[in-house]
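Please treat every number below as a calculation from the coordinates, not as lab data. Given the structure is predicted, the values throughout are model-derived calculations rather than measurements. Cβ atoms are built from the backbone, for glycine too; each structure is taken alone.
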Structure I
């Protein structure tokens with residue numbers, strides 16, 4: 001009996017080997033992301049709201065994302081030099097002009113909303129970008145390029161404006177009174193305020209002061225910029241697939257249930 005079964009086992013094993021040889025491994029895609037936008041990007045955990053969404057979309061398209069965490073100012077250069085295959089950025093950012101070559105933009109991936117954040121006790125009237133003139137304003141790195149021409153004009157005419165890549169330091173400087181206004185996405189600001197409450201640096205300032213989020217910027221969608229059209233098309237299909245399956249909403253809800261949004 002056993003002798004009659006041996007040819008069957010051999011044939012099955014051979015078929016398995018041949019099948020595995022014909023299944024191509026998932027293509028690895030190097031994705032450039034800014035490293036200073038927690039909780040959208042959490043470099044130490046190789047995770048975050050934006051990272052998890054992009055990873056799921058690439059995986060649904062049969063690709064495996066390898067994230068490259070870089071300062072905002074380094075991202076365009078990394079794409080131009082071929083260090084990454086694509087990068088996450090805001091809609092409206094002219095990457096083609098920045099890197100001097102054609103690029104392909106994905107459909108929007110998620111929505112950011114930046115605010116002018118001030119201490120409520122200061123009673124600052126900030127109803128427009130123009131109202132920031134004369135205040136000590138601290139933006140995130142390369143904010144002058146990301147937030148439109150009106151904001152860029154304000155930064156050019158305000159000697160009290162500066163930028164930082166460390167957005168936890170933004171929060172500390174606001175609560176310590178060293179700046180009047182910080183420019184931050186709401187989830188980002190709340191994340192760092194919550195994290196600082198458990199740190200020696202955070203205990204040196206009163207992080208429980210009420211803050212005012214002035215909505216002087218429009219909602220801004222995010223996207224992925226590619227140098228290969230086929231990769232862009234594949235990513236768009238993967239993103240559509242995770243939206244349809246409900247995976248997209250589950251990822252967003254998991255982050256919005258986190259403590260920092262309270």
Structure II
């Protein structure tokens with residue numbers, strides 16, 4: 001299986017940190033945040049990786065190279081201009097081959113990708129969106145599913161929410177079949193959450209949600225950038241930490 005890591009955004013909400021560095025290359029403790037994404041993919045035996053790049057792409061290319069340092073094979077898809085999350089992946093239609101995984105290069109998670117892929121394949125679904133439950137959905141895509149896990153409604157970044165209610169949100173991690181890219185127009189900005197998924201729902205293409213267990217953080221704001229590192233130090237995410245800040249095993253398990 002191939003994974004596509006989206007790493008082309010400018011990270012405007014993380015300025016001034018992103019003025020001279022692309023967001024996926026910002027440090028989370030001792031290494032760039034996208035390194036944790038690559039390590040997670042390798043841990044789940046996903047070793048063919050394409051990284052979509054645009055903003056300050058040279059920083060990403062020079063750090064990750066061909067991926068051999070992490071036991072993976074990395075190639076790059078460069079956008080001359082930003083084409084959105086789905087538009088930037090459309091040129092890979094002939095390259096992905098079969099079922100493929102899409103992740104953001106600027107998130108932090110320890111989701112069990114192997115289990116999610118297995119559920120996707122058993123359902124024979126064209127699209128599976130990994131979901132996380134939160135109390136405040138502002139800034140995210142909110143998803144409603146039926147008893148079988150099929151998505152019945154997709155609301156991109158709602159303006160209001162109800163206190164005390166739990167919401168399932170789109171984590172930006174997708175398991176897709178290649179033919180889904182046929183719905184993405186050529187050479188114009190087009191997003192998964194804002195454009196593609198609502199369109200697929202209207203046309204009757206079945207979309208499925210997968211309630212993922214584990215830690216997930218959208219490292220999109222300065223507050224979340226620092227909070228994610230506190231979570232790492234407190235053992236809330238299962239990752240390889242530098243020796244000097246290793247979390248005791250009993251704390252991670254609890």
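Quick one: mean count of other Cβ atoms within 10 Å over residues 75-82 came out at 17.1 when computed from one of I, II, so which one is it? Clearly, the read-out refers to I.
Among the shown structures I, II, from which was the value 22 of relative contact order in percent (Cα under 8 Å, 6 or more apart) calculated? Each step should come with its number before you reach the end.
On the way: I: 27; II: 22.
Only one of I, II returns 22 for relative contact order in percent (Cα under 8 Å, 6 or more apart), namely II.
On FRET efficiency 1/(1 + (r/R0)^6) of positions 67 and 227 (r between Cβ atoms, R0 = 25 Å, to 0.05), which of the structures labelled I, II is highest?
Working: I: 0.90; II: 0.30.
The maximum falls on structure I.
For the structures shown (I, II), distance in nm of label points 7 Å out along Cα→Cβ at positions 163 and 179 is largest in II. Looking at distance in nm of label points 7 Å out along Cα→Cβ at positions 27 and 91 for structures I, II, the greatest value goes to II.
One of I, II was used to compute Cα extents along the principal axes in Å, and the result was 52, 44, 36. Which label is that? Before the final figure, lay out each step's value.
Numbers: I: 89, 43, 30; II: 52, 44, 36.
Computing Cα extents along the principal axes in Å on every structure in I, II gives 52, 44, 36 only for II.
Out of I, II, choose the structure whose coordinates give helix-only ellipticity at 222 nm (-39500 (n - 2.57) for each DSSP H run of 4 or more, over all residues; to 500) equal to -6000 when calculated. Numbers along the way, then the final one.
Working: I: -12000; II: -6000.
Computed on structure II.
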